[in-house]
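Below: a set of structures, written as structure tokens.
Quick note: the coordinates plus some simple rules give every number you see, no bench work behind them. The structure displayed is predicted, hence computed values, not measured ones. Cβ atoms are built from the backbone, for glycine too; each structure is taken alone.
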Structure P
Amino acid sequence: MGQSVFVENRPGANGNIGSDAVAKAAPDGYTLLLAADGTMAINPALYANLPFKPEQDFIPISRIAMVPLVIVASPTLKVNTLQELVGRSKTGAENFDFSSAGVGSAGI
């Protein structure tokens, strides 16, 4: 890039806070956003009033990583497929606990 780079982390709201700051920054070519796909593709469906429009306020430059998400279960549950897990949960015979990437994240 031929010049110093300053990184300013603006976390929160699954990327919405930082994305909003970049969307409102001067369009001088010196501001870049590193965002997860959830921020650009999923958040418009999760948040009713996004302060930015991903498809209008940003131009994709490059994909830098692919991060797969998986569903896993304890071996004691004795299910081997997602279909078995869903079927077992629908019986209502037992309670299921789960964890996710976090409240407000697109990875749930």
Structure Q
Amino acid sequence: MSGIGGLLGMSFFSNFRMEINRAKSELILRPMAEPGEQAWDGKPALWWKLKFKQYNKRIKEYKIQVAQAVALGNPRSQTMTQVVRFYEKLHKYLALRGSLFGVPKNFKLAK
């Protein structure tokens, strides 16, 4: 789509449902939750579950990679450990946010 410039991160876009109107070269951002749908901090259950699932999966995968790197004496193991900590912090922040808005605890266990 010509005429559209700029850069926005996916972490920003993940807070919205996106629609593209090609005829008008418009990007339309709509709230995640449908009218009348139960939401926490404006986000429906599916959003929360997917975020927790994504973070849980990445933490698990990177921990496995760290263990393998350590076993092989790979010097990148320290960098990979930092990646694990990064995702653990994201998970912790999401859990805190969820607690503030009353997100059910079982959402955090999404696998």
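Suppose distance in nm of label points 7 Å out along Cα→Cβ at positions 28 and 76 works out to 5.9; of P, Q, which structure was it derived from?
Numbers: P: 5.9; Q: 4.4.
It traces back to P.
From which structure (P, Q) was Rg and Dmax of the Cα atoms in Å calculated, if the value obtained is 18.1, 55? Walk me through the numbers on the way to the answer.
Numbers: P: 19.1, 63; Q: 18.1, 55.
The read-out comes from structure Q.
Of the structures labelled P, Q, one was used to calculate semi-axes √(5λ) of the Cα gyration tensor in Å, for residues 44-91 alone, giving 37, 17, 8. Name it. Can you show the working numbers first?
Details: P: 37, 17, 8; Q: 26, 9, 5.
Answer by label: P.
Kindly point out which one of P, Q the value -5500 was derived from, the read-out being helix-only ellipticity at 222 nm (-39500 (n - 2.57) for each DSSP H run of 4 or more, over all residues; to 500). Walk me through the intermediate numbers first.
Numbers: P: -5500; Q: -17000.
Label of the originating structure: P.
Using the calculated result 12.1 for mean count of other Cβ atoms within 10 Å over residues 12-19, pick out the matching structure from P, Q. Could the numbers behind the result be given before it?
Numbers: P: 18.5; Q: 12.1.
Answer by label: Q.
Give the label, chosen from P, Q, of the structure having the highest value of mean count of other Cβ atoms within 10 Å over residues 52-59. Please list the in-between numbers first.
Values: P: 13.0; Q: 17.1.
Evaluating mean count of other Cβ atoms within 10 Å over residues 52-59 on every structure, the highest lands on Q.
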